[in-house]
Structure I
Amino acid sequence: MSTTVSRAGRPDAPPRPRREWWIPASLLALTFVPVAAGAARLVDLSSGRTAENARFFDLPVPVVVHILGATTYCVLGAFQFMPSFRRRRPRWHRWSGRVLVPAGLAAAVSGLVMTVSGRLPAYDNTALMWLRLLFGTLMAVGLVLGLAAIRARDVRTHQRWMARSYAVAQGAGTQALVLGPMVLVVDQPGGGLKAAGMGFAWVLNLAVAEWLVRRSQVRQSSRRV
C-alpha cells in the first residue's frame, strides 16, 4: 500500500480505521428516527385501519416496501462510507452493493408511487409534492447511473452517484433535525415552511455528501503519488 510523504520526508501512515468509525456511527444515528418511525408505522398498520392511518391503508404495499427498502438501504449503506472498511473487505462491498441497489430502488420507486397515488397529507402542499418527486427521481437515477459506472469500471463516478443517492435517502433523518425545532416553536409548520425545511435538508445532505466523497477521492489520489 502506498503512502504519502510528510514535509519532514517521512511517510505518513494511512488513516486508522478507528478514526473513520465516526462516519457510519453518525449515519446510523441520523437514520434512527426514520427507522423508528417506520417500525411504528408497520405496527400501526398491523393493528387495523384508523382515521389516522387511513391514507397509509389505501396504499399498504408501497408503504411496506418503502419502509423495508429505506431501512435496509440506510443502515447497510452507512458502512459503505468507511474507506478502510471497503479496502480491507472488497468482497463484502461488492456483495452488499447487490443488496443496496435493489433496496434503494425499492425505496425510491415506492416513495414516488405514494407521492403520485396517495392523497395530499395534511400540512403538505403542492411544492412539497414536487420536491418529493424531484429528489425521489434523483435517488433512483443516481442508483442506476452509479451501477452503470461501476460496470464500466469508472469507480470515481460510481462513488459520486452512490453518495448522492444515499444523501437523498438520508433526507428523512436530517428533516427530523430541521423540522423538530419548528414543531416545538410553531406546533405543526404549514405547507410552505415544511416544504422549505425538507428541501433544505435534502440540499444540505447532497452538499455534505459531495464534499465527503470528493475529499476521499483526493486523498486516494494523493496516496498513489
Structure II
Amino acid sequence: MSIDTILFDLDGTLINTNELIIESFLYTLEQYKPGEYKREDVISFIGPPLVDSFQQVEPSKVDEMVQTYRAYNHKHHDQLVTEYEGVYEALEKLSKEGYKLAVVTTKIKDTAYMGLKLTGLDAFFDVVVGLDDVSKSKPDPEPLDLALEKLGSSRERAMMVGDSQYDVLAGKNAGIPTAAVAWSIKGEDFIRSLEPTYMLNDMRDLLEILGGVTNK
C-alpha cells in the first residue's frame, strides 16, 4: 500500500470547535424549544449536517434554525475556536514531504475557511470540500471522491482522518484506511468501537503510521 493522500475532517479533528458548536446549538434550541435541551443533549448533533440535526427538533423550521445557528456561530467563531496541540506541526511536515492534503467537512465551505484561516492551517490545503459542494454528505463517499478528484488522486492512495462515526464510515464506504482521533468529543471508547484502521492520540502519530505503510 502506498498512501500519498490524506483527507481530513475539520471540526473536532484539526481544530477544536466543540465549545463553539455546543454553544451555537444551545443558543438556537433555546430560541425554539426553551428549556428542553442541555449540554449533554446536543453532543449527538455534532457531526451530521445542521439540516439533519434540526430536522429532529422542529421539521417545519429547519431553514430558520440553520440561519439562527450560523449567525451565532459566525459571531462567536474567533473567540471560541482553539487549536489542538501537534496539528500544525503534523500538517506542516506532511505538506513538506509532498503529501496531497484536503479537508472534507459537513460545514459549508465559507465557514470551514474561517476556522482554517484563524489557525493558519489554510496554508496546507488547496482543496476544501464543504457541504455545499456535494449532494450527499459523509458517511456517503461522495465528498471523499470529489476531494480525491480535485487532488488528482485515487481511493487506492488515500486515507481518511476524523473524529466521528461519519468520518470512519465514509472512509469504510470508500474502501480506504481510516484514522480516528482519540480526542473526539464522542469519546475514545465510542470511536474505537467503530474499528477504524488506526487510532491517533496526537496528530503527530499520523507521521509514524504513514512512515510504516508508505513507500514513497
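None of the figures in this text is laboratory data; all of them are computed from the coordinates on show. Not measured: the values here are computed from a predicted model. Cβ atoms are built from the backbone, for glycine too; each structure is taken alone.
Given a value of 1.9 for distance in nm of label points 7 Å out along Cα→Cβ at positions 129 and 177, point me to the structure among I, II it was derived from.
Here the read-out was taken from II.
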Task: mean count of other Cβ atoms within 10 Å over residues 89-96 derived as 12.2 - corresponding label from I, II - done: I
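From which structure (I, II) was helix-only ellipticity at 222 nm (-39500 (n - 2.57) for each DSSP H run of 4 or more, over all residues; to 500) calculated, if the value obtained is -26000?
The value was obtained from structure I.
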Task: Comparison of I, II by Kirkwood radius over Cα pairs in Å, for residues 97-168 alone - largest value held by - done: I
TODO: State the single structure among I, II that was used to calculate relative contact order in percent (Cα under 8 Å, 6 or more apart), giving 22.
DONE: I
Open item on the list: Quick check on the output: -0.26 is log10 I(q)/I(0) by the Debye sum over Cα atoms at q = 0.07 Å⁻¹, derived from one of I, II. Which one produced it?
Closed with: I
